[in-house]
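Next up: the structures, one after another.
Any read-out appearing in this document is the output of simple, stated calculations on the displayed coordinates, not a laboratory observation. What you see is a predicted model; the values in this text were computed from it and never measured. Cβ atoms are built from the backbone, for glycine too; each structure is taken alone.
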Structure P
Amino acid sequence: MDTEECSYSWKQDSKLNNHIPIAQLMQVLEALKQASHNIQNHHNHFSDSDYSPSIKALFQLQTILSTDSILSQHLNRLKTLVDSLHNSKPSIKSFLTRPLATHSITKVAAAIESELQSWIDYETITAVSSFISTTNNNNDENKNELLPLLTRFSQRLSQGFNRELQQLVLSFKLFSSLESLLLDDKSSHRIREHAGTAIAALIRFNKDVFVGKLCMSPTVRALVNIASVRSIEVLCSLIRSIRSPIVDEVESNGEIPKIIALLSSHETKLNVLAMECVLEIGYYGRKEAVEGMLKEGVVEKLVELQRLEVNNGRNSDFANCVKRFAVQLEVGEGLRQREKREFKGEILMRVRKVCVSDAETVSIVAEVLWGTSP
């Protein structure tokens, strides 16, 4: 479907679209959508002596829309129903027909809410696409206008699959646009992180359509190179969504050493996210990925983090992290049973080598042995 041929007839001639900044337009549309939602939840307003603010707002919208738009038709229907109910005189007949009339009004209000959501989706996606394609790469001030739009877009995707929304995304080639923004090293980390979050939201929205695009793109490499709390959080989300295929990409692209190196970051929250990423790789990763982590000293780094946790008298982020890693391998999806036994033995061997005291060795070895099945 061509974007110029979509069914949103209101997009061409609505006065709301003319000369209004996108942030203000979104505010207006969201208020109108809330108004339609309020009508569905407040039946008692339909026959008040004065129309409710929600009904008044939608009646005002009707005056500035094209008469041939679907939204305008719904609004006309709403006005007819509300006026009829509002003007009806008390009688046995009106008493008996009121439930049917209120049901019809709530049904039309729901249709209006759906149309307004489609309008919001269209404006959001066109604005995101436009900002990405026209903003100068060196001008982050303009690109900052993208942040609330990207946040809105990600939140919308999190509401679940919608075929019309997916068609818009595909029509505007938005995945490629978001990818280009993520890869733009002239942009700030914050903007690139938001682009990554939107890409992860698209994967959760419909893996069948978007996973293939991601696995053929440098998205994973870009997220690892940004090396921020949010970018690694996005990477963890992608691993949980896509599982073994994306772990294969991480391993084949040589990203495992960079991820393991983040365990030594001076930023505690980044250490924690890097550990979570390691645990996810351990659960979904095949033999090559686990071998890559062991080669880069993941067990030694985890022992060090656990030691620091004990020495600081805390019991939170890195407590029992060696056992947790061993358990992930043991119960995970990526390894054969024989490989699990072999890796468990190697983990124990590395623990014994790196521990600084007999007490530490006994404690961590016992955790690994009792924390996983024989």
Structure Q
Amino acid sequence: MDFRFSDEQQMLRDMLARYLDEQYGFDKRMAAVGSAQGWRPECWQAFAGELGILAAAFPESFGGLGGGAIENQIVMEAFGRSLVLEPYLSTVVLGGGLLKHAGGELAERIIPAIVAGDVRIAWAQGEAGSRHCLHDIDVRARRSGDAYVLSGHKTVVLGAPWATHLLVTARTSGERRDRDGISLLLVERNAAGIRTQDYPTVDGGRASEVWFDDVRVPACALIGEQDNGLPLLETVFDEAVLALCAEAVGVMQKMLADTIAYAKERKQFGVPIGSFQALQHRMVDMHIHIEQASALTWLAAMQLDAPARERARAASAAKVRVGRALKAVGQGAVQIHGGMGITEELAVGHYFKRATVIEQQFGSVDHHLRRYAGLAGEVSHES
């Protein structure tokens, strides 16, 4: 497989790195976290206009630049290095990905609005007790004339306070945990009957509990086919898992760089602690973890067009490797920094928090080990 970037992909990588270095420093990021909004709308508009990265992964027919999953990987890795708050993963990778794969009038209307920065999407998937199982859904959507009536509760909807739309997985037939009967709806965030409870997350983001009280959603808001949304959802979920893995690689790269810099400056017994062989070995181990995680993430990204079982196994294998690396690199970074590593004033503590969240987001190491084994026909992966 050829892992080299094209000239256009390298330009995207370099341009985004320069912008984030200049405009998304740690102090600015922390100011945004502590603000009433919790994010930086001006950066989102720059992503749409000045940089054009919101268009990078979409076909030209939708107003995009003709890229795909690799462009998403490049963007997410850069975002990881700068702890970017803005909802690229949920809007472009998940929401935009589902629309792109489904096509149709809704995609033709919404994707150009995503590219322009006017639409932001939050993924309303999780429910109490669902434990990352994509088809464990009890939120109901019943057809009523030219609309669906949506009722139920979604939990930990990341980025919902910033969203213009919610991407809701709902059951239009069958019983909870049936693989059939699942539909995908794009719901306006301010639709009548939606109640939310917003709160900050440990890694500096924002999330919401969302209740749907007989919310009427136009039938034209259906993404894909009624009752058959799970195959489409699984396809885009794997793309999102690998985009998250790319973000994790960026997070770990920055943690290691900051740790090396600190080890060169911090002195003990009159010499830099970076001269201690034990710490040198520890940092080499951290580097190896990052390189392995990065290689497996890119290898899995190259298999996104493979048959469903192969694609899913590759995504879960990458998430397992990345999850283990996050734990090793995060703990190493904090321990070498000592007590300073968990202070609010030092960046490494915030990277550690984001690393800890990514470990669990879209499924833990144990969850993806079960999923991988289930896809190999050894055990059920529905738990």
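From which structure (P, Q) was relative contact order in percent (Cα under 8 Å, 6 or more apart) calculated, if the value obtained is 10? Could you put the intermediate results ahead of the total?
Values: P: 10; Q: 14.
The value was obtained from structure P.
Computing helix-only ellipticity at 222 nm (-39500 (n - 2.57) for each DSSP H run of 4 or more, over all residues; to 500) gives -23500 for which of P, Q? The partial results should precede the final answer.
Details: P: -23500; Q: -16000.
Among P, Q, the structure yielding -23500 for helix-only ellipticity at 222 nm (-39500 (n - 2.57) for each DSSP H run of 4 or more, over all residues; to 500) is P.
Assign the value 2.5, calculated as distance in nm of label points 7 Å out along Cα→Cβ at positions 328 and 352, to the correct structure from P, Q.
Details: P: 2.5; Q: 1.9.
Source structure for this number: P.
For which of the structures P, Q does the calculation of semi-axes √(5λ) of the Cα gyration tensor in Å return 35, 22, 21?
This figure was derived from Q.
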